[in-house]
Structure I
Amino acid sequence: MKTGEFNLKRIVRGVAAVTVSALLISCASAPQEPESNEFRLTLLHIDDHHSNLDAKRQTLVWGEQEWQVEAGGFPRVGAQIKKLRAANENVLTLHAGDALTGSLYFTLFGSEADARMMNNICFDAFTIGNHEFDTGDAGLAEFLQELGTKSCPTVKLGANIKPKVGQSALTPDREWQMFQPYTIVERGGEEIAIIGLDIASKTKKSSQPDESTEFLDELETARKYIAEVQQQGIEKIVLLTHIQYERDKELVQQLPGVDIVIGGDSHTLLGDFSDFGMESDGPYPTELTNADGDKVCIGHAYQYSLVVGEMQAVFEGDKIAECGGRPHYLLSEDIQVSDGIVTTYEPIKTALEESEVFSFVEPDAELQSMLQEYQGKVEEFSAEVLAQAPQQICSQEIDLPRRDGCADIMSSGAHRLVAEAFLNSVPEADFAIQNGGGVRSGISQGDFTVGDAFNVLPFANTLVKLELSGSEFKQAMEEALAYSISDGGSTRAYPYGAGIRYSVDLTKEKGSRVSNLQVWDKGSSSWQPMTARATYVMVTNSFIAGGQDGYDTFYRVSERGRARNTGIDYAQSLVDYAREQEVLKRPQEFATQSYVPVGDK
């Protein structure tokens, strides 16, 4: 961070301004109309694409019918950003984190495919998200070295991330070696500060950074760097955050000086999609006021390469006068009715065009060609059919609304099936536990392939056996549930299981939220109460076995030598299970026997 250079530049400008002013005063001239103090800034942004580079099938509901259309994909993202960049002046192109993990492109190629395609689009700044740490500091360092080129010097940001100098691959020699807290860019003669923030607690507990890497409080860090850029005379301030939509809204109201927030992590859809059977979390952009009482514009752009956000911010002087813009939910023009016959597709196409939230976009040819270099290997790896699924098996985490076409139950069929696969791979275990966040998709009706299995379980986890007492297991469950409802925690810590069952009441105090713990006894083929002093063998994924998502006791058990990594990839366990079963039936039994959410108190 060359702060001195910024200050020197301002001194030179100030001297020049005084000189020019003196010359103007010395010359007689006719009165001139005052110059406009208005400055327009366009911010194009995405977040949480999670290595989802292919287009997806999207179902829309309109005119009392369902319609199928291809949506998103990184080539469409690139095409839309390039089009909007050409059509506007004073443009910033931003990525609000979680570029990595979540598809076979990451499983097979690491960060290479994502970095190449991001470099083609050319983001001005990228803020580090929690999933960038899924392969540790070393994995993130590799990605940051791949991201950005001489012709596209993407700035990598993370103001509240503190790797240990000399120990972390991110800081082998000095602080701020591979990323920086903020950057200052110039557009239309105006200087704009962009400060990057990552979600602190969730990254430390729900990803896999090095043990020595620290994550500082988001609010205090933002205050520090806002003050620092203001001391340099910069008053146009953008926060590029990966801390969730609700947290963004809380944060800006406590901070001075902030004008714009471009955020991520919560996979938040903003804009009015109600005419097409889709719910959103708020208007695009969302308008609030900061601690000074000045207007702030907030934008998020959903997930998985489906949406490009286009924010139009109008400044008068150094304050926001107007927030505008829209989301672009990216669609192909090839629309098909799901059921029935229509004679023309023009009415729905017209409705989509006039919606101000959907955009018809042809994929960028250069990015499409780049993607095809990887697609062949992905398709070859994915193609083997393992089993048939007579019914859709949904991934629907316990605190989220129930989805149509899923069983009318409070739990998740996909999570249950995954836990059963764990037990199948490690039959000596008494029970299995899988956290909510480790399962990333459901299972569609029809063929279930190798590719489907790795889409359900896309992360780099292996199966781990832990020997632990009943009291240790209950303590770990209490820890995870406390984390799931804590500020900065994640509801995806919630436990799903097989060979075990329990009741959960989140309105109770920590230590009393889990009750009626029972384990399936294979000898008697019956459910037996879990006892505090008895020893059990549990199988789980290496992520929570290492204490992530709040399961601190699992980490302590591992540290005491009562854990063994089987080396079995957790997605491979699902592959093997599906191949053996041949038919994947929708589960009818679940670990959670009763559930009282925190809001019912």
Structure II
Amino acid sequence: MTISTLDWVIIISFLILFAGIGIYVSKQAGKSSKAFFLSGRNMPWWLLGVSMVATTFAADTPGLVTQLVRQNGVSGNWVWWAMLLTGMLTVFFYAKLWRKSEITTDLEFYELRYSGKIAGYLRGFRAIYLGVIFNVITMAGVCLAGAKIANILLGISQGEMLLYSSIIVVIYSAFGGLKGVLITDFIQFIIAMIGSVWATIYIVNLPEIGGTTNLLTHINVSDKLAFFPDFSDTEALVTMLIIPLAVQWWSTWYPGAEPGGGGYIAQRMLAAKDEKHATWATLFFNVAHYAIRPWPWIIVSLASLVVFPSLESINHAFPGLSSSMQGEDVAYAAMMTYLPSGLIGIVLLSLIAAFMSTISTQLNWGSSYIVNDFYKRFLNPNATDKDEVLVGRISTVVLMICAALFSFFLQSAGEVLNLLLQIGAGTGLLFILRWFWSRINPYSEIAAMIISFVIAVFFFVNGKLDTPMIELAGHWQLVFGVVVTTIGWLIVTLLTKPTDDDTLQTFNALIFGKESKFKGFGMKILGFFSGVIGVYCTLFAIGNFIYGKTALAFGLLAITGVCAFVIIKSFKAESK
């Protein structure tokens, strides 16, 4: 495929714009660590919500969806659709609590909620564990996906792609702080959506596809359209639906879908103007992420089954792909090669924007942990704002280099998803309960973290062996991790001393005030279920419109309307 001068002009112009935004806001971002990492705590819900959505639209996301659809059909997406329950839990139970805490990072929670030196050590360790190790793995997966796209569409190597793209993203992340990230996220999200929708329309109307009707009735596609797995296929039902809905959503910790909120989602809630803005931002994110955005990727994934019916057909069409670049997830990038000049520039820019929005957020979030929860807390308690911003900028560069290097050890988006889910397996329930169950203490968190990590590393290494020590399917590995880790931290919780009463009273007074921590739970639960049902109905309504089932689609939208009414009522009841 040839990239025209017009395509390059489009791409380079926006890359210069992104770098310019970071430099433009650098003076304001450099005033203090709160300005650099929280943008002064005065951000509106719509900007924060769009930033959350943009961050979760990584370069690996279209590839992951493509891999899931090609292997298991549309219903294969339940592995991440189930995370909607986690998101809605954050909306109705935790968004306001995070904003009330007035902390800079979610790791400060440890010394707010727990007592003793162990709480500080836990905070520092988690800063490195999440901000460096977990963060680098996440970014490495995004880097790998970006490299696969660049390899197919631009013909450049993984090293070249990471070198060029990293320079731009590091410039506006290191200079502009969170404000630079939020502004560029907003622009990148618009570009990404325009690019994905426009590309989908063009691809569906290719002569090889022949329009939506021909696509949906094609022999390679017709058996992959169902929203739910075949209930008569027990294995598919268990792996794709039952485990995600019954186990995964509440038990695993995953970036962007943390039970109880956390990570960069918490960072944006903490940067909101007030509690209402934090709540609405998180609600907008869940609606856009789960209901609105997936369908362009799904349609292109289905179209790829017509043009490239097998992995071998992709490898035959692109003989230059190295073994590390091959996989079902590259089918999305392969389909982009059919786009004309001008449009391919916009789509390439949208994919670059998706890559940069995710990486920039992960860099800012990770460096916030390193600075606020490790450097300032342990190495230099008297650090000035200038010192903190400098360390933040240096750590941004170092994190990017580590992520780029680790990406050479990974194979696919699906592998990264499974690894991250396994690392967080069994920790989710703890994060949900620690706000309300006073018995949970630092040792609970330490036990959960160590047990889940050891199990994840064992299964990851075991899977890389020529002759694995244990033959166990991925979904059962996840269940094993959840069960063992959950039992482990519960036992530790009951055998160790809880946080002292003074710390608990201070925490409860700050977060819940004089009211019961369980006040309004009934309306919150009603809002939670309304949110989940409403978003799923919207998701399937859009799908049914595409499938030509208009009556059913309007029926689902009617249910969505009822759910929206209930959600607004629940918000009003809570504010009284």
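Assorted remarks:
- Among I, II, structure where FRET efficiency 1/(1 + (r/R0)^6) of positions 300 and 428 (r between Cβ atoms, R0 = 30 Å, to 0.05) as derived comes to 0.45: II
- For 2.0 (distance in nm of label points 7 Å out along Cα→Cβ at positions 268 and 564, calculated) the corresponding structure among I, II: II
- Taking Kirkwood radius over Cα pairs in Å, for residues 348-435 alone as the measure, the highest value among I, II is held by I.
- In this comparison of I, II, the computed figure 25.3 for mean projected area of the Cα convex hull in nm² is attributed to II.
- Origin of the value 0.15, where FRET efficiency 1/(1 + (r/R0)^6) of positions 124 and 156 (r between Cβ atoms, R0 = 30 Å, to 0.05) was derived from one of I, II: II
- Which entry (I, II) yields the derived value 216 for volume of the Cα convex hull per residue in Å³, for residues 148-475 alone: I
- Taking volume of the Cα convex hull per residue in Å³, for residues 188-355 alone as the criterion, the top-ranked structure out of I, II is II, with the highest value.
- Highest-scoring label, criterion being relative contact order in percent (Cα under 8 Å, 6 or more apart), among I, II: II
- Structure responsible for -9000, with helix-only ellipticity at 222 nm (-39500 (n - 2.57) for each DSSP H run of 4 or more, over all residues; to 500) calculated and labels I, II on offer: I
Computed from the coordinates by the stated procedures, all read-outs in this text should not be read as laboratory data. Predicted, not measured: the structure shown is a model, and the values here were computed from it. Cβ atoms are built from the backbone, for glycine too; each structure is taken alone.
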